[in-house]
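**Q** Take a look at the structures listed below.
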Structure I
Amino acid sequence: MRCVIASARKILRRAIRVSLVPLMFVGSSSVIQAAERLYIFTEHYPPYNASVSGEGFAHNADQMTGICTDMVKSMLTRVDYDAVMKMRVWSYAYNWIQGRENHGLFCTARTEEREDLFQWVGPLAPIKWTLFAAPDSDMTIETLEDAKELVIAGYRGDVMSEYLVDQGFNVIMNSSGDVNPRRLALGQADLWVTDGLVGPLVAEQEHGITGLKPVLVFRETPMYLAMSKETAPEVVSDLQRAVDEARGAGELDRIISRYQ
């Protein structure tokens, strides 16, 4: 009986070892797949990035649209990586992706201050840094310095707002830019700094305000997909190749034309 039990134990141990082999390979495959998964974030910033529902957040690519969003989707169809896309508040997403492998954020303005913080894929679309006044305003501005003593509405984490703060301008900050057209209408701010396309669209969609006056365009910068420094250079190269292919095929121009 003991011999039978010992023999059975040996058979069982061999069976366990054999069964563990495929599990080991499955485990390593999961690690590989996890390493190839990309986590891509954006914000609600129409017409560049927008949730289909109109809310300020979304949990997957099907719930998002917009110029940059469609460009990134086009890029991702040309690579073999699995991608998870989410829409969150900009300041949260901007801080979240830094220090995390395979994490990225779009559309991000590529500036000198940000250059060394990320690896850059693009360019995708440009933004025009614009100061807007209320529809009934008769304000005229020749240079940015003319706005030095005025109250400017912006939002936290926005490159345009942060630039003005660094230059000593009086910028009142919110967690997002959606409330700023209302600030202009109520006289709580003299100007609103935002992109030239974004301003009128948000004002009308969110508050029914039309006729915002663009008083000054003071800068233009290209926007990119910003990948974390921890992301492997090969992944960044694959993404850059993909966006170059999309541009060469005329896809990026077609995307822009759909929103104009």
Structure II
Amino acid sequence: MQIQGQAALVTGGGSGLGEAVARELARQGAKVAVLDVNAANAERVAAEIGGKAFAADITDSASLAQALDGAQAAHGVARIVMNIAGIGTAKRVVAKDGSPAPLEDFERVVRINLVGTYNVVRLTAARIARLEPMDGGERGVMVMTASAAAYDGQVGQEAYSASKAGLVGMTLPLARDLAQHGIRVCTIAPGLFETPLMKQLPEAVQKSLAASIPFPPRLGKPSEFAELAAHIVTNAHLNGETIRLDGALRMAPR
């Protein structure tokens, strides 16, 4: 699918990897709707790329549907759906004082990262399925965001790793399920990237993490993530696949 002229949705588009994806799609001529739970961030990015901003909580179907309606009114049904929204936390199962980790913390991460992404997929797929197919029968493309932690999560990352592994496990079934509608589905599993969250860490810690990456021995650039996301859109034979983007990194236990 060519990106030029297509309507696109980017969840989590107000910062980090989502912002980079929104900028890259706009650079290539897409009409971009920036969805983010932080309305101010979404507005900032949308204003800078000539897109539209919508506040949306991906775990709230009513909030999400309202944002999708607004994006559709502005640009038409989005054939390109980028699921970037998510959170990352770490908490040991048993705390230093011997108390168990709060179940609510685990549920929150899984609800946002896994259930929230599925919520976006189901609501956007239903809209895309009603569109006329393009060349080759294609109607749309969806990209989900997992993590290297889906494969080698670290101590305390039980919730995060489980949520991201769920996305990896969901990728092929979704691609098979949506094939009848001409919708492709792929997932990117990034390693360590230069995101706002990463930049909050001490510089010495950032350098140590970067040095753990075999090659290139540096943190990933959000633009590199965005370039891969855009390539998935334009390469019609990429479907049902999860691609690690991590410089051959394999995470240590801690």
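Please treat every number below as a calculation from the coordinates, not as lab data. Not measured: the values here are computed from a predicted model. Cβ atoms are built from the backbone, for glycine too; each structure is taken alone.
**Q** Identify which of structures I, II gives the largest calculated value of volume of the Cα convex hull per residue in Å³.
**A** Working: I: 165; II: 122.
Largest one: structure I.
**Q** With distance in nm of label points 7 Å out along Cα→Cβ at positions 141 and 245 as the yardstick, tell me which of I, II scores highest.
**A** For this comparison of distance in nm of label points 7 Å out along Cα→Cβ at positions 141 and 245, the top structure is I.
**Q** For which of I, II does mean count of other Cβ atoms within 10 Å over residues 93-100, calculated from the coordinates, equal 8.0?
**A** Value 8.0 for mean count of other Cβ atoms within 10 Å over residues 93-100 corresponds to II out of I, II.
**Q** Something else about it: For relative contact order in percent (Cα under 8 Å, 6 or more apart), find whichever of I, II sits highest and give me its label.
**A** Structure I comes out on top.
**Q** Oh, and also: Can you rank I, II by FRET efficiency 1/(1 + (r/R0)^6) of positions 69 and 197 (r between Cβ atoms, R0 = 30 Å, to 0.05) and just name the one with the largest value?
**A** I
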